[in-house]
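Listed below are the structures to be examined.
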Structure P
Amino acid sequence: MNILLTNRSMKFRAGSEMWVKTMYEELKKRGYDVDIFTIAENKMIPESYDEKKHYSLALINHNVCLEKVKNWNIDCKVFTSHGVIPALERPCKGANKYVAVSEEVREAMKKRGFESAIIRNPINTCLFKPTINNQELKNILYLDNRQRVVDIVREACKGYNLEIVAGGSQDVRKKIGEADLVITLGRGCYESLASGRNVIVFGHHGADGMMTEESYIESRKCNCSGRRYKEKWDAKRLREELEKYNPAVNLRPLILQSHKVERIVEQYVRVANN
């Protein structure tokens, strides 16, 4: 099977870029012939594409990419929307199937006239796996590509070993493994939970708080963006949440159930074959 993955860019460690990288690696491991189409210069993965080639399946991110490939020789085009705010994530005509990464995104797509299935963000759970946590909270990682609340985080984390990482070329897996607790959003939340870390969802959209089994199920409805509860926290309130640290909490089984990349690939294949 020849498969095409599309994304506007592959230059950064942002959500959809890492989605493509994670899916690409799993599909290649399964023996599929996989190409990647980008509009901007591709710097993360060197594979090319051929617009005259026949593809059995295209997994398409971003509406500008769908516009570019909608007339290519592709048996089934599946468009995935990753968010409710960026214009690039808005669905448009031209795909055979539509996918949303969360309940919030599905509702936004429905309002635009597009029915979609929910398939959550893929995580390489062999790469992101647990290491030993300290019994007492010592090391905190603030992981966010849009560090608009960094001053609040710095103030709240005084007295702890705080590391601030914006993604990019950083070895995020290593940084998560060195932390006892991670303050983050979206993919950072899923990767950190897969690594057995305590996670607080807090960022520029608001706070969903310390992840428990119950709060995670709610928070993921809005892709762990902080928009589920939209609580506005100051440094004092964030400091209070840090006191909930519990090294015995391990939500990795939830990630294995809903985000494991092997499962996500199978879900996309089923959607394409329906």
Structure Q
Amino acid sequence: MIMRKMLLVAVCCSAVQGALAESINVAVAANFVSTFTLLKTQFEASSGHTLKISSGSSGRFYAQIKNGAPFHVFFSADQSTPQRLEAEGLVVAGSRLTYAVGALALWSANPALVVDGVLDGAQVLQGGDFNKLALANPRLAPYGVAALDVLTALGLLEATRSKWVQGENIAQTYQFVSTGNADIGFVALSQISQIRPLSQIREDEVLLGAAWLIPAELYRPIMQDAGLLRRGETSQAAQALLRYVRGAEARVIIEANGYRWPAP
């Protein structure tokens, strides 16, 4: 009798959890999508909710959200885009949070540009001995803005402009370099770093090819914000997701994938 009651309670609890589970649409900036996929696995396992991911540039997502795209949560590659959406009433006021701080790298898959396993990024850029320089479109992608900051700081903005090839987002920029269509390119460190904390990566280290970990003082901090969109305002799953990405489990995953953890 007791066993039957216990089984009945377990079945009821399972049914309640299933009834409360939601499926939500999440817009994720291209640079963060591989990391978010890992977060998704853990979040779904612990919450019972289901996340449907769409990947793209922050600028494109801004336009889509303005036009009524059915997203519940937005993970941007910057702060300004969610801020604009909040000012326009499309992100729930007070829901924005910084979930990661991005890092920029200059990466090459061309062994001719590597000396003793190291890519001297500043020297390669100054020498100009490369076919194309890939970067994300700065009008759409914050990592593209950061790339322009670096070129400006090095005094190479105009000298390199004729060799630029621009991707709509950082994922396309990575593809340009990985396929050899561009000898070098500005990518997110998260795209090329091994799975371990950023603090353990040396500036001169080879990362799945050869890369220069660009000094942070050469570009504005890439503060990446997320926000609860109006469609997700009453969604328990959407609210739980935003709480989760600021928790200890998410921090381990985010830092292990080449991001800095935002200050409190």
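Once distance in nm of label points 7 Å out along Cα→Cβ at positions 212 and 228 is evaluated on every structure in P, Q, the highest one turns out to be Q.
helix-only ellipticity at 222 nm (-39500 (n - 2.57) for each DSSP H run of 4 or more, over all residues; to 500) computed as -9000: which structure among P, Q? Of the options listed, only P reproduces it. With relative contact order in percent (Cα under 8 Å, 6 or more apart) coming out at 28, pick the structure among P, Q it was computed from. Structure of origin is Q.
On mean count of other Cβ atoms within 10 Å over residues 132-139, which of the structures labelled P, Q is highest?
Sorting by mean count of other Cβ atoms within 10 Å over residues 132-139 in descending order puts Q first.
Read the figures in this text as sums done on the coordinates, not as results from a lab. Quantities reported herein were computed from a predicted structural model and do not represent experimental measurements. Cβ atoms are built from the backbone, for glycine too; each structure is taken alone.
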